[in-house]
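I've put the structures underneath this note.
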Structure 1
Amino acid sequence: MKVLRYKTRDGSPQTGWLQEGQIGLLEGDLFEGYQRKEPAIPLERVQILPPVLPGKIICVGRNYPEHAKEMNAEIPRIPILFLKPPSAIIGPGQSIELPLQSSQVEYEGELAVVIGKSARHTQADDARRIIFGYTIANDVTARDLQRADGQWTRAKGFDTFCPLGPWIDTDIDPYDVLLTTHVNGQMRQMSSTRDMIFPVFQLISFITSVMTLEAGDVILTGTPAGVGPVSAGDVVKVTIEGIGELVSPVIAGG
């Protein structure tokens, strides 16, 4: 099932499910229990919103060996964790704004995990039960600030630096899906999630040994090799097999 948040021209944000280009309303709590209504709203008639509003966004650095190599960094022995603020989230079609403080902003296409249940100290073989589903993320990064600061909060925390969407897919297998990133129609990244150093369930086990995950939290699982800069006027499209595509224009900040 594909789950999305959306808004009609005159309405308030709603949660629905998608079937063959039509949206049906989901009534109730997305993580506690809901009822599906018949699809009756054409997808092209709504504004698609970020699919979830997380309490926290936990990110994983250098989780693909070829990306670690292109960053001239060692392959990590344990997952590298950092956080992005929820204020960085934008939805499909919304613009990434280039901050005045940076002259080197880069895309990072990633598989994102949406948590469905509160969990602490979860074993890898039990991780599936706390996952609600998967969506697409772009971990936008001011690479020059990342190098200058020595830590990653400012470089990855600007408003608009976390495009997310277009919806959550509850059924895909996270162990072997193809991820590609295109800039202005040119392919820049292509890899399978099977190339991750730390697979999704192992990441959840590690993260929950550090902090409690709550329903709605999002985990960004790392980006493959091929990251690079964007400029105002560019369009970035991240595609993940079985989910769809996340398109983000790039504009100059002010």
Structure 2
Amino acid sequence: MLEPESEYMLAKRWREHGDLQAAHRLVTSHLRLVAKLAMRYRGYGLPLADLISEGNVGLMQAVKRFDPERGFRLATYAMWWIRAAIQEYVLHSWSLVKMGTTAAQKKLFFSLRRIKGRLKAIDDGDLPPETLGIIARELAVSEADVVAMNRRLAAHDSSLNSSFAEDGTAEWQDHLADERAQPDAVVADAEELGLRRGLLNGAMATLGQRERSILAARRLRDPPETLEQLGQTYGVSRERIRQIEERAYERVLRSIKAAITDRGLVLQ
């Protein structure tokens, strides 16, 4: 371990002159700190050697950015970099599914089991309301975040290729259905929709301006305009608007049927 004066001079040599020997000495003198911090994360089932390796990466980052003029020891500064590197490795390696992306999720991932153990709430299943409230207040997160993380920590990764049949012939992925429409159905629906719109636009073009506006307002809008509203707009009675609408609708139907017959189309 380095004395404060030696550590200061080595950090100055590295920071001001890029002395690699000084940086190497700073790193190797703090390897025991890395091992000590890595031991705290053994409970996540990951190899201790890997935890130490990731912590060493964090230590080197700390040495690279350490400013001895601020009056702090390197160990105090490096501790945060080491823990951050180890925690990031644990988050990415503990599960195939990403466990934590927000600050609240990361806090829950590393603190939830410890607090549950202290509160003697280690049974499987959802947490009781009173325990849930205590954890949420202590970690300053929402109860929904606590419930979600607790369920994710209780679950285990399962491969879609794992077999559930005794003869080993059936896998979970064989029973996953894609609810989306097939590509050929999507293309067919798009083509038919375009055809229907073309027929309707062609039929509407045969109407006069007032007939087209009234029919669109009554049949093509949601919600449709009332007969009274249209009567006030055009200065006629409600009955007259109804007659214009019915006449325009019949003309559109005849025009569409004629176009279908001429083209030899079949629409469902």
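Going by relative contact order in percent (Cα under 8 Å, 6 or more apart), which of structures 1, 2 comes out largest? Please report the intermediate quantities before stating the final value.
Working: 1: 26; 2: 10.
Sorting by relative contact order in percent (Cα under 8 Å, 6 or more apart) in descending order puts 1 first.
While we're here: Of the structures 1, 2, report the one carrying the highest value of FRET efficiency 1/(1 + (r/R0)^6) of positions 52 and 228 (r between Cβ atoms, R0 = 35 Å, to 0.05).
Numbers: 1: 0.80; 2: 0.00.
Once FRET efficiency 1/(1 + (r/R0)^6) of positions 52 and 228 (r between Cβ atoms, R0 = 35 Å, to 0.05) is tallied for 1, 2, the winner is 1.
One of 1, 2 was used to compute helix-only ellipticity at 222 nm (-39500 (n - 2.57) for each DSSP H run of 4 or more, over all residues; to 500), and the result was -2500. Which label is that?
Numbers: 1: -2500; 2: -21500.
It was calculated from structure 1.
Okay, next question. From 1, 2, which structure was distance in nm of label points 7 Å out along Cα→Cβ at positions 116 and 188 = 3.3 calculated on?
On the way: 1: 3.3; 2: 4.9.
Going label by label, the one that fits is 1.
Given a computed value of 7.9 for distance in nm of label points 7 Å out along Cα→Cβ at positions 20 and 212, which structure among 1, 2 does it belong to? Write down the numbers at each step before the final one.
Details: 1: 4.4; 2: 7.9.
Matching structure: 2.
Taking 31.7 as the value of mean projected area of the Cα convex hull in nm² derived from one of the structures shown (1, 2), identify that structure. Provide the component values of the computation, followed by the final result.
On the way: 1: 13.2; 2: 31.7.
Going label by label, the one that fits is 2.
Could you tell me which structure in 1, 2 was used to calculate Rg and Dmax of the Cα atoms in Å, for residues 172-243 alone as 20.3, 67? Let's see the in-between values first.
Working: 1: 14.5, 42; 2: 20.3, 67.
Label of the source structure: 2.
Throughout, read-outs are computed from the coordinates displayed, never taken from laboratory work. None of the values given here were measured: they were computed from a predicted structure. Cβ atoms are built from the backbone, for glycine too; each structure is taken alone.
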